[in-house]
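What follows is calculated from the coordinates using simple rules that are stated; it is not laboratory data. As the structure is a prediction and not an experimental result, all values here were calculated from the model. Cβ atoms are built from the backbone, for glycine too; each structure is taken alone.
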Structure P
Amino acid sequence: MAIIVSRFHEQITTQLLDAARQALRRGGIPDSHVHVTWVPGAFELPVVAEAAAVSERFDVIVALGCVIRGETAHFEYVASEAVRGLGNVALAHRIAVGFGVLTTETLVQAQARVSKGAEAVQAALETADAIERLDAASRD
């Protein structure tokens, strides 16, 4: 599994990563099977997810980040490009990509949602399992 984490708002993204790792451990996935890569911000998540997918080393990719609305339109651009880019990676490579990018109005809202790291892991694992089951069914 690859987990890609944004350093921007690191106090939040570190907590997202902690929640993701705890979910993986509860699911029986050891830390040794998880490769964590840090990137500058949420905008960079898709290109690194693409590199992870192209490497064919990973069955699952989870992207973790935090975009908090400011006084400019920057929030919309970064959030929409992260969503679009990560979705494109999932579709182009038929790989489960967990979306753990918080998009909030305030830091307080972001802090209240750090459990989304675990939810992104769970969604990615379930998606990977669904893809695997469909592949198996198509071979029967």
Structure Q
Amino acid sequence: MDEKIIMLVEDNPDDVELTLRAFKKSNITNKVIIAKDGVEALDYFHGTGMYAGRDVKELPIVVMLDLKLPKINGMEVLRDIRQHELTRLIPVVILTSSAEQKDVVEGYKLGANSYIRKPVDFEQFVEAVRLLGLYWTLWNEIPHP
């Protein structure tokens, strides 16, 4: 894989914009694929729907996944990612406003690599996304099965 792609699965346009601004502010210039609901995310991974014909072997280096998504929720997206050999090892960071302990536990049970609660404060949100982006794009070692 030549280009290190980040996938952002987020239905809130304001959070998408904030995330992209945080990446830009941190000089994280990776291509970002944005899925605005669970169906779009799964279409991307399976090469179906609007991503029909896409080379499904070109995978993101990290998925930043909201839980509260329309159509198919984030937990179902995570479950699907972990069930397929090709996508099983992709790092998935749950980035959500949910503070419910049951969501944290379920996310980890399904194989999330990290669970981050979105800060309400803009500067804290930018800093959290900046650190996440730097870690997953620069420092994390990616498995090549």
Matching 13.2 (Kirkwood radius over Cα pairs in Å, for residues 4-75 alone, computed) against labels P, Q points to structure P
Note: semi-axes √(5λ) of the Cα gyration tensor in Å at 21, 18, 15, derived from one of structures P, Q, originates from structure Q
Note: mean count of other Cβ atoms within 10 Å over residues 28-35 at 16.4, derived from one of structures P, Q, originates from structure Q
helix-only ellipticity at 222 nm (-39500 (n - 2.57) for each DSSP H run of 4 or more, over all residues; to 500) gets -11000 when computed on, of labels P, Q, structure Q
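Could you figure out which one of P, Q the value 15.4 for mean count of other Cβ atoms within 10 Å over residues 12-19 was computed from? Intermediate values should be presented prior to the final figure.
On the way: P: 21.2; Q: 15.4.
Checking each candidate, the match is Q.
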Value 3.2 of distance in nm of label points 7 Å out along Cα→Cβ at positions 52 and 132 was derived from the coordinates of, among P, Q, structure Q
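Who wins on relative contact order in percent (Cα under 8 Å, 6 or more apart) among P, Q, i.e. which is largest? List each step's numbers first, then the result.
Working: P: 31; Q: 24.
By relative contact order in percent (Cα under 8 Å, 6 or more apart), the leading structure of P, Q is P.
Once mean count of other Cβ atoms within 10 Å over residues 36-43 is calculated for all of P, Q, which comes out largest? Provide the component values of the computation, followed by the final result.
Details: P: 17.0; Q: 20.9.
Largest calculated value belongs to Q.
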